[in-house]
Structure P
């Protein structure tokens, strides 16, 4: 990961080196947007609460097969999205008026809350493998009065196809579940039939391992994919038909 991060730093561009108007707009108005939106403070406070939460629950990771008792703060420390990347999820959904949103991997509901805070967020479906973790997420989202979210609990490999029937199309998908090559590619291909020209797929942890790097290379090469943006931790995918196929590595 250190070598891949050094490579990223050496190859990442700034907006001044980008000649695509669409990508320049993304970098200027989404990636580098510095406005302080009201939800940022609210969700930063939720993060603090979760990192201090001493409640012990049964935790089951269906991707790894690991299960046992854990404190919420331990799960939070391991799985919560960073404020920087959570805010980016909000800005993507907000800027592109994403209405039908799917999240693979709810965890404690923080990333879900960032997505649901966008002004046009309509139907949001989020899938979580651990029932006890999903219960905590549900409480968090209810307390935030984010009522457009449907939480689905169960094995993602079995639940995804049926869950897709709940959405007419996929405006935005956040892939943050099983961070291995084969599951990531399977989730991607399963979601493809519901994409539109304006869909956005965001993959978390694309440089987490050699497996995830392999999955990211395959996703970039897919014939339906046109523009991809690598910000090191996340990979962002667009399907715009009038865009030339091009890959951007952008400093974030």
Structure Q
């Protein structure tokens, strides 16, 4: 990748975000990771990243809190540049409630993390991405739930649909600044978030619900991120990359 790049991955202490952070470290990026876990619980990951790229910064906190976002901005400011922003942090629905039973707290808890914080953080970090000579990248990690309806997870589905729209908006606004904006749309991925419903998805996959009959892995998403930041889509922006085992294919 030439000159050492700086990359921020939100929600990167486990699951998809962790896999992405390690992949970017393998490309010799200075990786800034973020999550709510105590630093003592992230030391192993920090060591793994430093073994790959020598540079790692951990910014603890929930991105829905302005204080955390300010810490992230201050860290980027001290480095003087940002080449890759991966908006990965997300939370699932608080309780699987019918859409008619959702209360304001349920909706706002999900929206603050999944769409409001990424939008505010991205806007704040764009000036640091405009500084570089090479192309910079914003990559939003959404979900098949952005278009697949679960009436007992309406808050989550709507927040991910919003992230899809955010991708297009920033892509159009930033194209002339040489900033590519992409959406990666994971399917059924083996993470802590899907662990509580493993039995349901095991059955779905076994009954040929997916053209590719297996669970997705965090590394599948990380490889898609790698392809983007290596510049394999030089004349693309606002694009959605489905990493879902073919779930999005309409079949009869």
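Quick look at the numbers
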{"quantity": "Read-out mean count of other Cβ atoms within 10 Å over residues 49-56, computed value 13.4, structure in P, Q", "calculated": "P"}
{"quantity": "Which entry (P, Q) yields the derived value 16, 53, 30, 2 for P(r) over Cα pairs in 10 Å bins from 0, in percent, for residues 73-176 alone", "calculated": "P"}
{"quantity": "Identity of the structure behind 2.0 (criterion: distance in nm of label points 7 Å out along Cα→Cβ at positions 33 and 169, calculated), options P, Q", "calculated": "P"}
{"quantity": "Structure with the greatest value (metric mean count of other Cβ atoms within 10 Å over residues 129-136, set P, Q)", "calculated": "P"}
{"quantity": "At a computed 0.35 (FRET efficiency 1/(1 + (r/R0)^6) of positions 113 and 233 (r between Cβ atoms, R0 = 25 Å, to 0.05)), which of P, Q", "calculated": "Q"}
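Laboratory data are not the source of any read-out in this text; all were calculated from the coordinates shown. For clarity, every value in this text was computed on a predicted model and none was experimentally measured. Cβ atoms are built from the backbone, for glycine too; each structure is taken alone.
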